[in-house]
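In what follows, structures are represented as structure tokens.
Bear in mind that the values in this text are calculations on the coordinates, not laboratory data. No experiment lies behind these values; they were computed from the predicted model shown. Cβ atoms are built from the backbone, for glycine too; each structure is taken alone.
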Structure 1
Amino acid sequence: MLGCVKGAGDFVITGGRVAGPDRLLDDGWIAVSGGLIKQIGSGTPPDGHHVDVGGALVVPGFIDTHCHGGGGGSFSSGDPEEILTAVRAHRRHGTTTMMASLVSDPIRLLCDQIAALRELHEDGDIAGIHLEGPFISKARCGAHDPDTLLEPDTATINALLAKGRGAIRMVTLAPELHGGVKAVRQLAESGVIAALGHTDGVEEQIRPAIDAGATVATHLFNGMRPLHHREPGPIGALLDDERITVELICDLVHIHPTVLRLAAVHAGLSRTVLITDAMSATDAADGSYRLGRLEVDVSGGVATLAENGSLAGSTLTMDTAFRNLVHGAKLGLLSAVRATSGKPAELLGIADRTGSLKPGLAADIVVLDDELRPSKVLRKGEWVAEVGTATVGS
């Protein structure tokens with residue numbers, strides 16, 4: 001498996017503070033066999049080869065549902081080696097499951113990118129594809145090329161889904177566009193997560209899309225009409241509706257810690273998902289990069305469009321998002337576990353395979369040191385190499 005050390009065999013992780021589904025287990029242990037979690041408990045561990053983690057925090061592998069690249073590699077490149085470079089960069093930081101997000105591009109190019117990613121999905125290196133556009137608002141397009149944007153139509157959506165052959169798991173669109181609500185219904189009926197984002201819609205345009213089957217708010221606050229006390233817009237409508245899972249870019253740049261805390265507390269553990277929205281400069285040096293068709297400058301780990309200085313994704317990794325929720329937003333460890341593993345797994349429909357430390361699930365495990373930085377990463381029972389490479393700006 002990519003980036004993993006093979007041949008680890010059966011063993012028991014011992015001496016950890018294990019983040020179980022509902023509580024921390026002091027002096028906890030996890031027995032791993034055949035790539036799965038066999039048992040979990042506290043106190044005296046079972047016999048076998050022991051891997052003592054010396055009191056470190058042990059959490060489920062992180063799941064990133066919104067990521068564009070990393071390590072200098074972009075998911076839009078169409079180059080399998082470059083794509084795997086990005087996957088490898090995030091895996092070093094504890095992301096054992098991830099979606100590959102694509103920014104807006106002409107349909108012909110998107111189809112080529114989908115075809116390249118589809119093969120990695122079939123190989124199990126990514127959990128699926130997220131199309132962030134091209135059906136988004138020009139007024140709120142952010143780091144998307146406005147010349148590539150389209151109104152959604154049934155035939156185009158069908159063509160994209162057909163190219164994905166089941167790999168496309170999520171599509172972000174602006175529901176106020178002509179055909180937007182119809183597109184939401186089409187996606188939902190096709191078993192694809194319909195996400196609302198990059199929208200300039202007012203509340204009266206958001207609510208019908210939710211009723212039609214939209215279930216996700218794409219990076220709430222960013223790329224959408226601001227919240228106003230007389231017109232709540234998409235932020236108010238999406239945060240208020242219990243049917244919506246809210247994505248939050250937890251880099252403390254896209255969202256102030258106070259706003260992050262307010263949103264996460266209001267949405268609660270059942271509706272909050274932390275994402276990176278990371279681009280190719282993640283886990284790489286400052287400099288000039290591209291996000292889709294646009295030039296991006298990265299300085300101090302902050303990515304902005306060269307043309308106008310707008311934020312252009314992030315250089316965030318999920319371990320940093322975890323730390324930021326705990327230290328920056330002052331929320332608890334189990335809340336961070338839920339928002340980086342448990343809820344993302346439920347959103348993607350894979351909670352029966354990964355996302356928590358339970359017997360029978362994949363041995364996707366991250367060992368965090370006293371500063372909540374990964375010291376060991378286990379994916380499907382195999383140790384990931386080169387763990388914890390420093391992320392710029394973390």
Structure 2
Amino acid sequence: MQEEELELSNIEQVDSSEQDYENDDLFNITSWGADMSFRELINMYDDDELLKPELQRKYVWEKVEASRFIESILLGLPIPSIFLANTPENNKLIIDGYQRIMTVYDYVKKGIFSKDGKTFKLTNNEKINYRWRGKSFNELDEFDQKKIRQTTIHAIIFEQKHPKDSDSSLFQIFERINTSGKILKPQEIRNCVYQGKLNSLLFELNTNETWRNLFGSDIEDSRMNDLEFILRFFALSDEDIKSKSEGQISLKLFLNNFMGKKSNNSKVFVETKRHEFETTMSFIYSHIGSNAFRNLNAENNYQTRFHPTIFDSISIATNYAINIKKSKVNVEILKQQHKKLLLHPDFKIYTSTRTTNIEHINGRINLACQILFGINYE
């Protein structure tokens with residue numbers, strides 16, 4: 001619990017009234033089993049037919065743990081199954097089993113242990129059988145080398161038959177069966193499931209110096225909370241939200257669908273969103289300053305924590321004002337108007353309670369448009 005508190009210490013917690021969703025019945029998912037040799041998996045990985053989760057999905061095993069796994073193969077012990085997802089291009093995305101696959105790949109193919117970048121030799125201690133202690137793959141005899149290459153591991157392969165235009169079921173599959181040792185955050189799962197230009201853009205924009213200043217930390221969040229906020233900026237300005245006047249959304253499901261939508265991964269869409277985000281953050285930082293996404297305390301001084309709903313309302317309103325080019329903004333008094341917005345009683349309600357209610361989402365964006373820029377959010 002202490003670690004979680006430290007990770008979120010820079011982020012204000014708000015009441016979203018968020019609820020988990022269950023919609024597996026909407027999907028037509030099929031699965032089958034296949035025994036695959038490590039030789040086959042290594043070749044598939046080299047040919048880009050076996051896909052690891054995208055950026056920042058790192059190898060985490062220690063040398064002893066990796067060495068004992070290689071030893072288990074050499075001893076002929078049972079190996080836990082891996083889970084793969086079949087993509088529309090007939091590639092395989094690793095859902096669960098990345099550490100096991102990469103341990104063998106590093107030992108057999110690279111000869112380098114990913115964790116420390118040094119030559120991959122099995123641990124030289126009593127935890128490893130004396131026959132293999134301290135040996136690299138090339139130092140094993142031919143029989144043992146063949147043993148590793150020829151050993152098969154059972155793969156359970158999933159494929160979503162319906163709907164065809166998204167990978168929506170994979171999020172829930174990954175969420176339920178991932179056994180990496182920690183409960184993954186929704187954005188960490190999206191990073192693994194929704195491969196594409198939009199996912200890569202989130203990582204690129206997350207290093208933007210202006211955004212880091214506004215977020216309040218030079219260090220990227222290891223649990224990808226900052227990435228999710230950038231995604232919120234894109235998704236909550238979508239016409240699907242803007243055109244509705246009432247109702248409650250599951251933010252998790254809404255963000256999943258937004259990332260999985262194929263049209264949102266086109267080159268034109270991604271370039272448009274890159275420009276919007278960079279332009280918006282630059283304007284806000286220049287005219288409101290580093291406290292733009294902070295709330296006020298009882299003494300009307302800025303707090304230190306990043307506030308998610310203040311962020312999405314002000315950033316979306318600013319982007320809207322820039323795009324329509326009809327705003328009546330006086331940049332000389334924008335900081336003053338910013339405090340006026342934060343003190344508005346309706347804005348306080350919209351940014352602190354039922355924050356995933358459509359009326360409150362559009363309400364806080366509209367107030368930001370009116371008070372900061374003299375326009376309505378239409």
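State the single structure among 1, 2 that was used to calculate log10 I(q)/I(0) by the Debye sum over Cα atoms at q = 0.10, 0.11, 0.14, 0.15 Å⁻¹, giving -0.73, -0.84, -1.16, -1.27. The read-out was computed on structure 2. For the structures shown (1, 2), FRET efficiency 1/(1 + (r/R0)^6) of positions 134 and 302 (r between Cβ atoms, R0 = 35 Å, to 0.05) is largest in 1. I have -7000 for helix-only ellipticity at 222 nm (-39500 (n - 2.57) for each DSSP H run of 4 or more, over all residues; to 500), calculated from one of the structures 1, 2. Which structure is it? Computed on structure 1. Of the structures labelled 1, 2, one was used to calculate distance in nm of label points 7 Å out along Cα→Cβ at positions 118 and 238, giving 2.8. Name it. So the calculation was done on 1. Can you spot which of 1, 2 the value 1.03 was calculated from, given it is Cα Rg over 2.2 N^0.38 Å, for residues 198-269 alone? Of the options listed, only 1 reproduces it.
Comparing distance in nm of label points 7 Å out along Cα→Cβ at positions 142 and 310 across structures 1, 2, the highest figure is found for 2.
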